[in-house]
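Values in this text are rule-based calculations from the coordinates and carry no lab data. This is a predicted model, so every value here is computed, not measured. Cβ atoms are built from the backbone, for glycine too; each structure is taken alone.
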Structure I
C-alpha cells in the first residue's frame, strides 16, 4: 500500500486547521461571494468608462468622426453590462444584510446606469476644467496631453467623479471600489461622498486624503500629503458632517491637516505646509506654522 509523503499529510492537517477557522463568528467568514460584486469586473467597468471619457487618450486605434460612435458604443455597452449586473448584486446583498440606508431599491441598476451615461457629457466638461486647472496651476506641465497621460491626480479625479454620481444615486459598495482602486494606483484617497467643485487640481498627490463629508468649492488646489479629515469617529448612522469645507480659490500646501465638520477655510485663503487646523479661518487668510498666521 502506497503511503502519502509526510509533507502531504502535514499540508492536509494545515488545510483542516484553516477550514476550522471558518466555523466561528468572524466578520470576514462570508462565503456568499456569488452574491457580492466582483471587484475585478467592477474595475473593468471603470476602465471602459475611462475610455469613454477620454477616448482619444485610451484608444489603441485611429479614431475619426466616422468610427467614433462605434468605439464609444463598444465601451458603453460593455460598461453597462458589467455595472448593471454588479450594482444589482450590491443592492440585493445590502437589502439581504439589512444594511440598506439609502433610497435605491433592488432592481434599479439599469436606471442608475442610464442616468450615469446621460451625465457623461457633463462629466467630460468637468474633467476638461480639472485638466485645464492642472495645466494652468503647474508651470512644469508642457501640454494637456502630458497631464492626462501622466498625472496621478487625473486618474484619481476621473474615478471620483464617476463614483460620486453612483454614490449620490444610492449605490452601495461600487463607488468605493472605484475610488479605492484609484487610491491604490495613485496614493490619492478621495471618498466618493465628497462634494468637489470645478477646476480641482491636486499637485503631485501622494498621501492626499479627502473624507466623505468634505465640501470643496471651485478652483481649489491641493498639494501632496494634505488631509481633509474628521476630528473623531461619531456614530456612523448619524448623518452628521465630519469633514471640513474648503471654499473657492483656496490653496493648501504639502502636509497640511484640516479637521472637523465645522471647520471652514474661507474663500481665496492660503494654508501653508504642515499646518494643523481644527478651526475656521475667514476669506483671504494666510495661515502658516502650527495654525498661526495672518488674516
Structure II
C-alpha cells in the first residue's frame, strides 16, 4: 500500500506569506503615498525642497493641484477609514497658508536659538528638527479633520528619518525650536505653548501606558517660553511646567513646577530669574 505523501511545509509557509501580502498590499501603498505627500507638500511650501530652481505661478498652481489629487487618492483608500475625503481635503488646503506661516516661525526660532545656524535657509534645508516639525504640522491638520491613520503614517515617516517622534495629536504652539532633536518624544495629549525649546532626548510622556487611559490626557502641559535640556523626562497628564521655566538635562519630573522655575538634576526647584542662570546655554 502506497504511503500518503507528506505536505510540504515550505509550500504551506510560502502560501501563508502570499496570503498576508495580499492583505497588506493597500497599507504598503498608503505608506508610499505618505512619502510622496510629504515630499510634494514641502516642495510646494518651500523652494528649498524643490527639484528645480525658479518657476512661475502657473507651475506652483499645478503643484498644488497635484498635491490635492494625491491627498484625495490616499484618503480614498479603504484602510484610510476616511468618511468624507473631499471635505478633509478642502479643510486641509484652506489651512495650508497658515501651516507655512507657522513653519517659518519655527525655522526662525531654531535659527535665533542656535549660534551654529547661519540662516533660516540653512535651518529649512538641513535641520532635522525643522523637518520633523514640518511633517507634524501637516499631519496635525489632518488629525484635526478626524482622519485616523494617515496623520500617524506621516509622523512615523518623519520619526524614521529624524529620530524625532511627535504624535500628530499633540498641540504645539508657535515658534517651536527643536535643537539637535534625536530621541525626542512628544506624546499624543501633550500641550506645548509658544516659544518652547527642546533639546535631544527629551520625553514628554505618560505615567501609565494602560489601554484604559487611552481617552484621557496622559501627557504634560508645557507653558510658554520653557526650555527643556537634553534627556529630561516629564511625565503625566496633570504635570504642568510653568511658563518661563528651565528644566535641566537628565531631570525626571512627574509633578508640576511653578512659572519661572529652574529644575536641576538633583531635583532642586528654584526661581531662575537671576543673572548667573546656569541653565541658560546652548548645546
**Request:** For volume of the Cα convex hull per residue in Å³, the calculated result is 209, so let me know which of I, II that is.
**Result:** I
**Asked** Taking mean count of other Cβ atoms within 10 Å over residues 42-49 for each of I, II, which is largest?
**Response** I
